[in-house]
Structure formats: structure tokens, C-alpha cells
Structure 1
Amino acid sequence: MSLDQDSPAVVHIIDDDESLRRALQRLFRSVDLETRMYEAAQDFLAAKDFDRPGCIVLDVRLPGVGGLEFQAQLSELGIDLPVIMVTGYGDVPMTVRAMKAGAVDFLPKPFRDQDMLDAVASAIERDRKRRNTQDQSATLAKRFATLSPREQEVMLMATAGMMNKQIAGKLGLSEVTVKIHRRAAMQKMNARTLADLVRMADKLRPKEN
């Protein structure tokens with residue numbers, strides 16, 4: 001279930017070095033950020049604590065599943081929390097792999113506290129925006145589902161630029177009937193203007209690759 005976007009953010013720290021986990025926890029608590037700590041990647045998955053806004057601070061070198069491999073697993077599992085990679089053995093190819101796989105930042109150890117705080121703040125803001133967009137899309141999809149099949153057809157045609165007369169000819173309806181369906185679609189979608197409806201339809205339509 002989606003939670004309020006104003007919910008406190010959580011920083012998930014995945015690192016097998018307990019002293020570093022504790023140090024990061026103290027750092028994040030100093031700026032009032034909640035933390036969760038895990039020794040291995042699988043511990044994070046077992047916790048199933050993905051619903052709140054936040055990010056993952058992930059060590060590249062982990063026992064069992066490594067950080068880069070785990071980053072790929074997160075994508076496959078549909079877990080979209082932003083990832084900040086940290087490592088004591090970072091090199092350019094590893095950095096490129098991490099960033100291409102979607103990491104929002106890559107910090108070599110030892111890193112400056114402020115660099116870590118800046119990276120985490122940016123990642124959390126990114127996650128909040130993503131969740132807000134998803135919530136808006138889910139709301140639009142629910143509204144669209146309340147439309148009758150004919151109202152959906154009329155809405156999609158109207159927002160694609162077709163005139164009422166064209167829609168009427170395409171569907172074998174009278175223009176008056178098309179106007180009734182269009183008005184009903186706008187009311188159910190909570191659209192004040194056709195421009196509002198067009199923006200909604202754009203978000204509902206699948207994006208072409």
C-alpha cells in the first residue's frame with residue numbers, strides 16, 4: 001500500500017562492516033534520518049521494508065551476493081529505491097557499471113560525511129518524486145476505470161485531437177451522444193478543461209520505446 005509522501009524517509013545501510021554501519025547510522029541520525037542496517041543483501045530483502053521513501057547505501061563488496069549483482073536483482077524485483085554505491089576498491093569500470101545500472105551516486109571509501117549526506121538527500125528527493133508520480137498515475141488509472149467503455153473511447157479520441165463530428169462518424173454515434181460521453185468522461189476524470197483531459201490521457205497512454 002502506498003504511504004503518505006510526507007512519511008519520514010529511511011536510509012537502508014547494507015554493508016558487512018559493522019563499524020561502518022554504526023558510523024553511518026550516527027551520521028544519518030545527526031540529521032534526523034531513520035536508518036535500517038543489514039549485514040548482507042538478502043537480509044534487506046527478508047525485511048521487506050520497501051514502502052517508505054528513502055534510499056539504499058550499498059557496499060560493492062558483500063558476502064554472498066555482491067553489490068553490483070544485488071543492484072541488478074533490485075531492478076528485476078521492481079524495488080525502485082535509489083542506490084548509492086560505496087566501495088574501498090572502486091575503479092572506473094566498476095563505477096560505470098554501477099551508474100549504468102541506475103545507481104544515483106558512487107562514493108569511494110573513505111568518503112567525506114558531507115558528500116554522503118548530499119548524496120542521500122538527493123536520492124531521497126528523487127524517490128519522493130518517483131512515488132508522487134506513481135501515486136498520481138494510479139489515481140488517474142482508477143478514475144479511468146470508472147468510465148464506461150464508450151466514454152473511454154470518446155475520451156481517448158477527443159484527447160488525440162479528433163473533433164466531435166469525427167468521433168461520431170468513427171463510432172456510429174450522433175454528435176450529441178458524443179458530447180454527452182465526453183462531458184461524462186471529464187466529470188469522472190475530474191478534468192476542468194479539455195487541456196486537463198489531454199494531460200491525463202498522455203499519462204495513461206503507454207509510452208512508446
Structure 2
Amino acid sequence: MKIGTDGVLLAAWANPKNAFSILDIGSGSGLISLQMAQKSNAEVIDAIEIDDDAFEQTVENFERSDWGDRLFCYHASLQEFTEEMEDEVYDFIISNPPFYNSTFKSEEISEKRALARHTKSLSFDVLLSSTSKLLSEIGECAFIIPYGYEEEFFSIGKQVGLFPNRITRVKGTREAPIKRSLLQLSFRKTTPEISELVIEIDRHVYTPEYIDLVKYFYVKM
């Protein structure tokens with residue numbers, strides 16, 4: 001799994017506050033979990049990954065990191081994990097979920113990457129339903145999704161008692177349309193904080209706001 005802007009951006013933006021335990025749904029390379037370990041004092045950071053190769057990559061990256069004693073990856077589907085955990089809950093849940101909603105899978109990316117980015121491998125319904133069962137009563141959860149799916153995501157969240165508290169809409173440039181939505185939800189129904197983030201001024205010339213957000217996770221930024 002390649003490291004993409006979405007994962008880095010989500011983990012940099014998400015605010016786990018004083019969470020003791022964090023869950024990363026769909027670890028891929030383990031990137032988001034590693035960022036959570038770097039930016040928080042959480043003592044328990046668990047990840048779930050269903051794909052064999054991605055699971056092995058996550059475990060290897062965890063073991064090579066400075067935070068290996070706080071990181072653990074489960075090789076399971078979200079549904080299996082949710083059933084097995086029963087009454088166990090997390091203070092913070094984070095996920096960069098699959099987002100291709102049609103049956104088309106791009107020929108330009110590998111089959112495994114296509115599966116990882118395809119909602120049939122993990123629907124929003126399953127993601128949010130499981131999150132509501134795994135999240136503590138005062139916990140929060142964070143996701144990055146295509147902007148066009150925002151209302152659908154909120155509608156499904158509402159059905160399981162999850163409501164948006166923070167929303168940041170992301171644009172590639174100031175003139176470009178909104179591409180992604182960064183969302184933080186909880187069981188509290190409040191008026192969400194809404195903001196906008198622009199990534200680039202020009203090609204590979206990043207805005208001060210973007211640099212300030214992600215600079216701690218890049219060697220060169």
C-alpha cells in the first residue's frame with residue numbers, strides 16, 4: 001500500500017485529545033496508526049487489516065518503529081473484530097475507508113489497491129455501525145471521505161447515533177472544487193466546527209496551513 005495524501009492528512013488533522021486507546025480500521029501500511037503513536041500519548045493503539053500482505057506490512061512497520069510496544073494489528077475483517085471484542089471499546093477510532101462506490105475498478109491500479117478503495121469491501125453502513133459499537137460513550141471517531149458522499153455519510157451516522165463535531169473540506173488549490181471531507185464525529189449532537197483547507201498554491205508549492213498541519217510527519221516539508 002502506497003502512502004497517500006489522504007492518510008497523512010487524516011492522521012495529522014484528527015484530534016484524539018487524551019485518548020487512552022485508539023483503533024485504526026483498515027491499516028494498509030500502518031501509516032495512520034504510526035502517526036497516532038507519534039502525535040498522542042495513547043497507551044493502546046490497535047489496528048485491523050483484512051488483506052494478508054497489508055497485514056504483514058503493517059506488523060513489520062510497527063515492529064520497526066519507535067512505538068512498537070504500543071502498537072498491535074489484528075488480522076480480521078471489521079465485522080469479525082466487532083463480534084469478537086463484545087464489550088471492549090476505544091476512546092478514539094480512525095479510518096481512511098474505501099471510497100469507490102461503483103462496480104468499476106480502475107485498471108490503472110492493482111487489484112488489491114482497488115479492493116482497498118472499493119466500498120463493497122467495507123461499506124459506510126458497516127463502518128459506522130461497527131464504529132458505534134466499538135466507541136466509548138465519550139469517544140470520538142475521524143474519517144476522510146470524498147466530499148460528494150458527505151450527506152450520505154452523515155445520514156448513516158445519524159442512524160447509529162453518531163453526529164459530526166468537526167468538518168474540514170479539502171481543496172487541491174483555491175480554484176479547484178472541494179475534493180475531500182475530513183470528519184470527526186461523536187455521540188454528542190452539537191453544531192459542528194466547519195473549515196476549509198487548501199493544499200497547494202501551485203504544483204508542489206504548499207499553502208502555509210497545509211505545511212503547518214503535516215510538517216511533523218515528513219522528513220522534507
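List of remarks:
- Structures 1, 2, by Cα Rg over 2.2 N^0.38 Å, for residues 125-188 alone: label with the highest value: 1
- Origin of the value 19.9, where Kirkwood radius over Cα pairs in Å was derived from one of 1, 2: 1
- Winner on distance in nm of label points 7 Å out along Cα→Cβ at positions 13 and 181 once structures 1, 2 are ranked, highest first: 1
- Identity of the structure behind 0.05 (criterion: FRET efficiency 1/(1 + (r/R0)^6) of positions 37 and 157 (r between Cβ atoms, R0 = 30 Å, to 0.05), calculated), options 1, 2: 1
- Which of 1, 2 yields -17500 [helix-only ellipticity at 222 nm (-39500 (n - 2.57) for each DSSP H run of 4 or more, over all residues; to 500), calculated]: 1
- Winner on mean count of other Cβ atoms within 10 Å over residues 53-60 once structures 1, 2 are ranked, highest first: 1
- Source structure of the calculated read-out (distance in nm of label points 7 Å out along Cα→Cβ at positions 69 and 85, 1.5) within 1, 2: 1.
No lab work stands behind these numbers, since they all come straight from the coordinates. Because the structure is predicted, anything quoted here is derived from the model rather than measured. Cβ atoms are built from the backbone, for glycine too; each structure is taken alone.
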